[in-house]
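> Scrolling down, you'll hit the structures one after another.
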Structure P
Amino acid sequence: MSSPQFLGVHSATIDPEGRIQLPVQLRDEVNLRSPEFRFMASLEADGSICLRSREGFDRWTERLRSAEPRSQDARRTLLTVAAFSAPVKCDKQGRIRVPDPILRLAGIERSDAREVVLVGGFDEIRVWSPRGWDAFAAHARDGLSAGLDELLLGASADGLSAAEA
């Protein structure tokens, strides 16, 4: 089976129990019926909450941990990542429940505005407050050309021709 391809920008709401309904386009990419399936939620430096598969989260944290932090800042960062990460189960209706402390740190209060934005990031899903997404997306669009050039030049340096990249 191929790896999931989470794509697109989707509006969603948080229900009174604090659950977020995943849109069908995102739900169809994972096997929700698998008893071992779960996302790991982690607060990100850009203000979003990242939902990764457990395997993806393990690979990501292993990369972070293998860097052998030498500075107090690096150790503080690892502790912050651990403190603001949590397993998130997805029920059979495709709803997830991100813990309230992580939601609050991302600027999402489930008692006020119940709106969130879910953004597919290929192998991960980002959860944003609408205001946070709008600010991030505007900045990202402004740098899209330079970012694509950087990615494509990096691909060329890895042995791909410009046509393949």
Structure Q
Amino acid sequence: MDFLLEILKITIPGALVFLATYLTQRKMYENEDRKRLYELKKKTAQKLTPVKLTAYERLVLLLERISLESMIIRINRPGMTAMDLHSAMLATIREEFEHNVTQQIYVSPELWLVIKNARERLVQFINMYASQAPADISSIDFAKVLIEEYNKEPDSPIDIAVRMLKNEVKSLG
């Protein structure tokens, strides 16, 4: 019995020292892992933030380029009919959107949905007035009708999308 008691006197303190060392080492490794993960996230954010800002800039440019007034000024040419202008505007909207579709990975899903809805509402608006336009109307007269009717809306879908985009950029910083 004394022999067993002597062994316990030696092993219990040794086991306690081992356990304390193990727990201390584990805590240190966990802290190091957290520190490395934090540094990795910090470096990733430093690299990703400029890319995200570029994506936001490109999306603002997209929205400005598909705004009605901007498109009409860029697209309308002398001698165009209303249907020519209608087709050119729809093609421009489609091309601009397809060119910038990859930017969605850098913005929130809510913002991307607002941008898509702005595009869709603009296309619907243009199609609605194109279907009501007389066949012989010039592109200039058609453009005037579009701009007048579009400006009657208090907040255009494009303006709403730009405002939301700006708010999201502000929330980054």
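> Given 3.2 as the derived value for distance in nm of label points 7 Å out along Cα→Cβ at positions 12 and 76, which of the supplied structures P, Q does it correspond to? Don't jump to the answer; show the numbers that get you there.
Details: P: 3.2; Q: 9.6.
Working through the options, I get structure P.
> Further question: Here percent of Cα pairs over 27 Å apart was calculated and came to 52; which of the structures P, Q was it taken from?
Q
> Name the one structure among P, Q that helix-only ellipticity at 222 nm (-39500 (n - 2.57) for each DSSP H run of 4 or more, over all residues; to 500) of -29500 was derived from. The partial results should precede the final answer.
Values: P: -11000; Q: -29500.
Structure of origin is Q.
> Continuing with the same structure: Which structure, out of P, Q, was FRET efficiency 1/(1 + (r/R0)^6) of positions 4 and 68 (r between Cβ atoms, R0 = 25 Å, to 0.05) derived from, given a value of 0.20? The partial results should precede the final answer.
Working: P: 0.20; Q: 0.00.
For FRET efficiency 1/(1 + (r/R0)^6) of positions 4 and 68 (r between Cβ atoms, R0 = 25 Å, to 0.05), the value 0.20 is produced by structure P.
Where a number appears in this text, it was derived from the coordinates with a stated rule and is not lab data. Keep in mind it's a predicted model, so treat the numbers as computed, not measured. Cβ atoms are built from the backbone, for glycine too; each structure is taken alone.
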